[in-house]
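Multiple structures follow.
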Structure P
Amino acid sequence: MKRLVASLLLIIAAVSFGFSQTKVVVDEWKIPFLNCLTGPIAAIGEFLQWGANYAANEINAAGGIAGKPVRVIPVDTGNDPQKGSVEMARIVKDSLVAMGPVPEPVILAAMPIAVENQMMSITATTSYEYAVQFFPWTVSWFPPTLDRLPPLVAGWAKQFSDLKQVVQFIEPYGPWPGMADAHSKALTSLNIKELKAIEVPTDAVTFGPLVVRALDQKPDGIILVCNAEKAAKIIKELKSRGWTKMNHILVFSSADDAQLYSTGGADLNGVQVYNYLNLEVSNPRWDKFKAAFAKDHNGQMPFSLSPNYYDALYMIKEAIEKTGVTGDPKKLKEERKKIADYCANVKGFKGLLYEWDMKDGVPTNKPSYIFEIQNGVKQFVLEVRP
């Protein structure tokens, strides 16, 4: 009887794991990560790499992927599209799946090579509008911008009955103008007048004239769509010229990083910011991640994109285990498709912060948040879901 029970348990276990434990032919899963580890945004690249490495260490400590260890292989592309293309062409020859590239110029140059070779590469930091071009060989980590951002901006605006006219400062970089368009959609829906936008040159170092042009239009609210350092300097300039309604300033997510706080200092008090990461969420995995990140970054907390490649590696793990991928080079084309198909429509994926579904490569129920900055710390204001 005991033997019968033992045999049944083995059968159940084998079915549960799709027999993947016995079929795996690799000694180690190697996952290339095309990332910007040098150049002007290398600090962001390090945060992303840290999250992926942390996930790999955690996965390996728990037994690996289908019983085999995983290694994330950093592939530095800088912010160089040509280098990204060269590295992607090398990787697609024999890799099962990849992560990245980062950032958008490299994505646009390198992802067509992944698509042509039918290899999934998860671009977990870019907007839907960039990712969708390369479906089904990537997924979007964010809903469409025109679905995701208007509820956030509307949530901010509805707090203030005196918000009648708003001006946006817009830096023409990558997806940022499209994000500004989504902000405009929210303002229009609330019958809030949008004043003439102020373009922030990418090479701008002084901001007084830009702020004067904005204030001459007599706005009640301001939305900043520019990098962190520029946003902080604009806020300081606004305050020096008499702006007092600090919570009537909204900073967009891409500027919510360490440089915003180090440059802005106490002048940020009261300013609101939207983002997709809520540090106040508490669960065992996230609490451990935060503590480890802070330990390795001089007490700094994770920024908005820090968990993304942690989650991406776990999604790859789940896809491999749930679809019975073996790593057999003879089945490379077939197994690449299995991973892509699984990730595009995964249900109940347990991310670091919350659980979500994918539908045809697009997340359907991820929350976003608005915070108010006080003494260098973000305080929760509200949660928004599309």
Structure Q
Amino acid sequence: MQYRPFGTTGAQVSALGFGMMRLPVHDNDPAKIDEEKTAEMVQYAIEHGVNYFDTAYPYHREQSEVVVGKLLKGENRKKVYIATKCPTWLVTSRSDYDRFLDIQLERLQTDHVDMYLMHGINRERWKVMRETGFDEFLDAAKKDGRITYAGFSFHDDLDMFKEAVDGYPWHHCQIQYNYMDENYQAGTEGLRYAHSKGLAVIIMEPLRGGRLAQRGPEEVGRIWDSAPVKRTPAEWGLRWVWNHPEVSVVLSGMSEMSQLVENINTVETALPGSLTQEELKVIERVRDTYLGRVKVGCTGCEYCMPCPQGINIPEWFDAYNRASIYDTLKDLPGKYEDYKARLGDLEACVSCGLCEDQCPQNLTIRQYLRDIRTAALGPKETP
């Protein structure tokens, strides 16, 4: 197993971390974790040097921490680092932090959490955290030994990321990062910024929720086939992340033993700076091919917002672009109700044109919204 420094803490962690968010389940029910299969995978991981296990309060409908506690107690507990996260969206007072941590310690069957993270920081949650005394809580929990290292996971823009990094003496942070997301959320600049401040950087979504583990559209598949080295798309994606010396741990949400075995075999030689220029160009060609499938050239500036009809225009464009990039437009009809609940109803658009008047890219926003509606719901019937 390859090990890397965990920031400036002195801890050495396996470059591959086991993400306990996508465990095998029974009956497609996230709450019914297949404990037998999970136990087999966890034991195999430990025997092959994986020492970083990442869970969180809500994973598997609050059952992930329970199963992790069962599987990592006793002798296994001495061999691993357990990372879990405070459900920041549920916190309304200073006492909530202690209440949730105590619940988590009981679930995990341990007297301390090695790596404790404030979960999913964004601008809104950051404000609440500061108002409710997250810093006092972390100071106290470190002092009394309930947590060893304090960190945060993140989902917002680069400016907010830098503010969070500078807002507390953290030991580590967790960001989404892969070859498609160099400029998304924290991105490459955020990765380097956190590293320069001495933080360990943990990577989530290295394969974008499994999308980058697929062969992809035909034109992407042809690029993989022409590469000088034959690898699976998942291996290419993980190696790209591990190629960065600023990365301490790459989390993989593995639900099959075959995925675990492949990742363990890959990490052995996926050292920082190990990809050749030719190999990096292969990945660059894949990325550019994916980006060439973008439908709408929206930059997310939000000049078009707010929409009087409550439609989140930039987020709808982002969802449409991602569906096109990863060849999943066919799935839009089945996901429309969920998108509508979060992003607004496209059928509510009255074509007022206020959005187009404000768009610095001069996008034909109304037509694009009609295109998305048609892709999701079919052509609109005319009376």
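Bear in mind that the values in this text are calculations on the coordinates, not laboratory data. Remember, it's a predicted structure, so these values are computed and weren't measured experimentally. Cβ atoms are built from the backbone, for glycine too; each structure is taken alone.
Going by distance in nm of label points 7 Å out along Cα→Cβ at positions 243 and 275, which of structures P, Q comes out largest? Largest calculated value belongs to P. To test your reading of the models, identify which of P, Q gives 2.3 for distance in nm of label points 7 Å out along Cα→Cβ at positions 307 and 339 when calculated. For distance in nm of label points 7 Å out along Cα→Cβ at positions 307 and 339, the value 2.3 is produced by structure P.
For structures P, Q, calculate relative contact order in percent (Cα under 8 Å, 6 or more apart) and state which one comes out highest. Structure P comes out on top.
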